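Following are the structures in question.
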Structure I
Amino acid sequence: MITETAYAKINLTLSVGGKRADGYHLIDSVMHSISLHDRITLEKADDISLTVTKGEAPLGRDNLMVRAAELFFKETGVKGGVHMTLEKHIPAEAGMGGGSSDAAAVLRGLERLYHTGRSLKDLAAMSASLGADIPFCVIGGACRCEGIGEKLTKLIPWEGLPLLIIRPQTAESTAAAYRMIDRMKKHLINTTSACVKALEEKRRDLLAASLCNDFEPALFCENEILRNTAARLASLCRPALMTGSGSAFFVLLESEEEGKKLLEKLRSENPGWFVEMGETVGVAE
C-alpha cells in the first residue's frame, strides 16, 4: 500500500489561441503546483476499484482516477489491478486541476507499485489522452504549457509564495467557457513570457504584472457571481486572478499573517465561499 499526494494547480497565465480540427484549443500558460492537495492511497488488487473517504467525487469510469488506472494497465501490459482510496480536499469545477491531479497521482502511484520502468516524462505523455491538464499534474512544480497543454517546458518553481484560494458558489463547464471565448473573439495580450521571466528572476512586481487569464473577460460578461467576486478581490489591493476556466481565484499575499486576517474576513462576509490558505510548491513526489 502506498500514498500519493495530488497537488492542485493554478494558472499564473492562460492565453487561449485557435481551435484545432479536433476541437481542442491551443493554449500558452504557466502552471504552478500549490500546497492544497488530495490524498490518494493505492493497494494492489485483482481489479480496479475506488472508495471516497472524504469529500465528494464520482465513482466508476466517471472518475478520471479509474480511467487513468485502466490506461496504465493497458499501456504497460501489466496484469493486475488496484484499489484506490481518495481523500478529497480540492474543490471541484474550480480550474485547479482537482480531477487531473488525482489521475496523475494514480499514474505515479501505479508506477511505484508495479515498477514498469516508466519515467515521469513517460507517464505525462501517456496521460495526454485523458485530459489536457494531466501531463502537467504528473510532472508538477512549474511549467510553461503549450499545445493543448501537453507540451511542457519545465521552469524553476517559486516555492513558498503565500496564497489565498477562493471559490465562490458558481461553476462553468470548461466546454462552455471555451464557447464563450469563441463568441467573444477577443483575447488579452499574452503575458506568458513575462511570467516565465518573473519566475526566473523571482520578481514579485513582474509576476504581479504578468498575471493574465483569457477566460476572465469571457466569463465575467455572463457570470455575475464571478464578476462580483473579482471586484471584491480587487478591493483587497493585492494581485488576484481566476485560475483555469474558473471558478476559483487566487490572491498573492505578502505574508502568511496577512492571509490569515483576510481569510477570516472573507469567510465571515461570504459563508458560502471556499476560502483557504496555501502556497506554491515544487515538483511532484
Structure II
Amino acid sequence: MIKLLVSILLTLNCVFLFAQKELTHEVYFETDKYDVPSTEENRLLLFISNLADVEIESISIFGFCDDRGADSYNLILSQQRADAIKAIFSNNEISESLISNVDGKGKILLKIVEEKNILKIRGLNRKVEIIVKPKLPEPEPVVKVKTPPVKKEKSAVDLIKESTKGDKIVFKNILFKTGYATVTPSSKKTLADIANALAERKDIYFTIQGHVCCTQFTRDAVDRKTKKRNLSEARAKYVYDYFAKKGVNKKRMRHLGMRRKFPLGGDPKFDRRVEIVITYVDDKVK
C-alpha cells in the first residue's frame, strides 16, 4: 500500500513538473538581416503547429544580434527580428493577446573561443529566442456547490430544423486545428449530424461562411497545407465539400471566406469557425 501511494505521488509530481515546463525555440538570421530565412520559417511553423494542443499562458519573443555593429544599430535590428517573428505568429492564428513580450535585446557578447569558431558563434548569436509558457492545470474544487439547472441551448441541428430566411447559425462545436482547414477529430460527429439535417431540409438555400482568428487588420490567415493566405475560404470550402458528399445539393449552397472581419470576442478557438446564413426558403418544397 505504501509503495502504491509513493508511486502515485511520484506520478503526480512528474505531471506537475511537465505542466510547468516552458517550450522554447530559436530562429537564426543572416548578418544584418531581419527577414526570416525560408528554412528557419519552416522550422518555426513546425514549432507553432506543435502548440495546437497546448493551453498557452504567455509567449515571449526576444531578438539578439552578434557583437559587431554599434549598440544603437544592434538594438534596432534585434527589435526588427523580434517583430518579424511576432508577425509570423499572428499570421498563423496565434493570438497577439498571448504574446507578453516582444523585445530587442541588442548584441550578445562574443564568448572566448578558438579563432576558427568565431564565425559559428556569431551565427548562433544572430537569433530570436521564443519562450512559450503553458497554463498550469486548474485545481479541482474542494467543495462542489449545487447550482441551478441551466437551460439547454439549442443545437445547430435544432436551429436548422426551424430556420427561416435571414437566420445565421453558428456551428459552435465545429472547431478547426490551428492553421488548417480541416476540423478536429472531436468535431466530425457533429458535422455529420449537421450535414444530415441540411440534407433533409431541401427547402433552404444557404451560404457557408468561414472565419479565422488572431490575424492583424482583418486579414486572412495562411493555410499551412497550401501556404496560401485564404484559410477562411478554405474552411468554408472544406465544409461545402463535406456537405456535398453527404447528399446536400450543391445548387443550394455557396461558400465564402470572411477573413477576420467578425471575431466573437472570446476564446480564439471559437473564431476558427464556420457558420451558415439562410438566404432563401423555397415554400414549394415539402
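Determine which structure produced the value 0.95 for FRET efficiency 1/(1 + (r/R0)^6) of positions 23 and 247 (r between Cβ atoms, R0 = 35 Å, to 0.05), calculated from the coordinates; the candidates are I, II. The correct label is I.
I, II: which one has log10 I(q)/I(0) by the Debye sum over Cα atoms at q = 0.10, 0.11 Å⁻¹, as calculated, at -0.71, -0.81? Answer by label: II. Given a value of 25 for relative contact order in percent (Cα under 8 Å, 6 or more apart), calculated from one of I, II, which structure does it belong to? For relative contact order in percent (Cα under 8 Å, 6 or more apart), the value 25 is produced by structure I. Can you spot which of I, II the value 0.30 was calculated from, given it is FRET efficiency 1/(1 + (r/R0)^6) of positions 199 and 271 (r between Cβ atoms, R0 = 30 Å, to 0.05)? Traced to structure I.
Coordinate-derived values only; no laboratory data. As the structure is a prediction and not an experimental result, all values here were calculated from the model. Cβ atoms are built from the backbone, for glycine too; each structure is taken alone.
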